[in-house]
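Listed below are the structures to be examined.
Please treat every number below as a calculation from the coordinates, not as lab data. If you're wondering where the values come from, they're calculated on a predicted model, not measured in any experiment.
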Structure I
Amino acid sequence: MLKIINEGAKSDLPFSPAIVAGEFMYVSGQASVDAKSGAIIVGSFEDEMRRSIANLKAILEAGGLSLDHVINVKSYVADQDDLAQYNEIYAEYFAKPLPTRSTIIGVLGTKLKFELDCVAYVPSTRQAAS
C-alpha cells in the first residue's frame, strides 16, 4: 500500500509532506514554516524547534498517527551551542521508550536553526513494543 499524505503542514518546495509505504510512514523534513503557507518563520532556536515539531505532529495526525508512532528521528541543528536546549525540548515531545535518533550539526546554512524528519510505524506505538 502506498498513500500520499498532503495535509497537516504545507511547503512551497517540491516534495510530499509524508508517504505511507506498507507499515511505515516517512515524513519529509519539517522546519520552522507556517503550516498553511509554507513560508519560513524565523525565530529563536526554541521557537523554530517547537514549530518544526508542531508541523511534524500535524502531518502524523493527518495520517492517523501520533508522535508515539515515531520510531526514528533525524534532526538537523544549525549551531552546536543549541544542543543542550535541543535535548531538553526533544524530551518534552517524545515519551519513553524513545525513538532511535541521529543529530547532524552545522548543515542548515543561515536561514534555519532546526529541522527534523522521521519514520513512523503505522500499526503500533513505541509504548506497545516488547
Structure II
Amino acid sequence: MSTAVRPTGVTILAILEIISGALAIGFGISLSVLWGVSGMGMMDIGAGAMAAIGGIMVALGAISFVMAWGLLKGKPWAWTITLILTIISLIFDLPSFNIIGLIIDVVILYYLFRPHVKAYFGKN
C-alpha cells in the first residue's frame, strides 16, 4: 500500500461499492423476509430458492463492503479484484449490447491503469 494521497476516482469507486453492497444486503434481507412471511414450508422449492438467493445477496453485499475498504486503504488485492470483476462485467455486457455498462467498464479499466492509480495501489 502506498502512502500517496488517495485519488478521487478511487474514492468514487469505493462509494459505489458501498452503495452496491447496501443494495445487495437490502435485497437479500427482503427476499429472506418474503420467504419467512410467505408461510411456505421449508420443503417448498420456491421458498428455498428465495432463501438461498437472499443469503447469497447478503454475502455479496458484505464482500462489497470489504472491497470498498480495500479500495479506500489502497490494498493491492482490491485493485486486482476490481480489475477482474470489471473484466467479467465487460464480458457479460458485450453480448447483451449494454452500452452504458460497456462505457462504465471501459472507463473503470482505463482509470485503473492510470499511473497515479496504480501507484496508489503499489502496482508499479
Structure III
Amino acid sequence: MSFYFQGIDHVQLAAPKGCEDQARHFFGSILGLTEIPKPENLRARGGCWFQCGNQEIHIGVEEDFKEAKKAHPGLIVTNIGDLKQTLKHHEITWKEELPIEGRSRIHVSDPFGNRMEFIEFINK
C-alpha cells in the first residue's frame, strides 16, 4: 500500500434546516468552540463549522433529519468538572457513563438530539 491514515479532519453532525443560530449558541457560546468560515461554494447548503482542537465539527443540514442517538463523536476535554458546571449553568443535562480505566466521560445531547461524548483522560 502506498497510503496511510494520519488522523481525522472533521466530524459531521446532522441538523434540521434553520439550525444555524442554535448551533452557534451551543457549540460557540456554550462550549466555546470557534466558528470557522465554510467555503463559499458550500454555504448555500446551510449549516456551520467549528474548530475543535486540530479537528473540525461540521454541522450539516439534512432534509429528512433524524438525530443520532447512538453514533457520536468523542471529544477530548480538560477539566470535565468545569464543563459540567458550564452545562449546569445553561440547564443542559448530561449522563455519566460507565467508567473506562483512565477516562472520565459524560454524554450530552446537542440542541438537535445528537449524542456527543466528552472524555477527560485521567493520569494515575
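If P(r) over Cα pairs in 10 Å bins from 0, in percent, for residues 17-64 alone is calculated from each of I, II, III, which structure is the one that comes out at 27, 50, 21, 3?
Values: I: 27, 50, 21, 3; II: 34, 45, 19, 3; III: 28, 56, 16, 0.
Answer by label: I.
Output the label of whichever structure in I, II, III has the greatest value of relative contact order in percent (Cα under 8 Å, 6 or more apart). Walk me through the numbers on the way to the answer.
Values: I: 30; II: 35; III: 25.
Comparing I, II, III by relative contact order in percent (Cα under 8 Å, 6 or more apart), the maximum is at II.
helix-only ellipticity at 222 nm (-39500 (n - 2.57) for each DSSP H run of 4 or more, over all residues; to 500) was computed and gave -3000; which structure, I, II, III, did it come from? Before the final figure, lay out each step's value.
Numbers: I: -7000; II: -28000; III: -3000.
Computed on structure III.
Name the one structure among I, II, III that P(r) over Cα pairs in 5 Å bins from 0, in percent of 2, 10, 19, 23, 20, 13, 8, 4, 1, 0, 0 was derived from.
The structure behind it is III.
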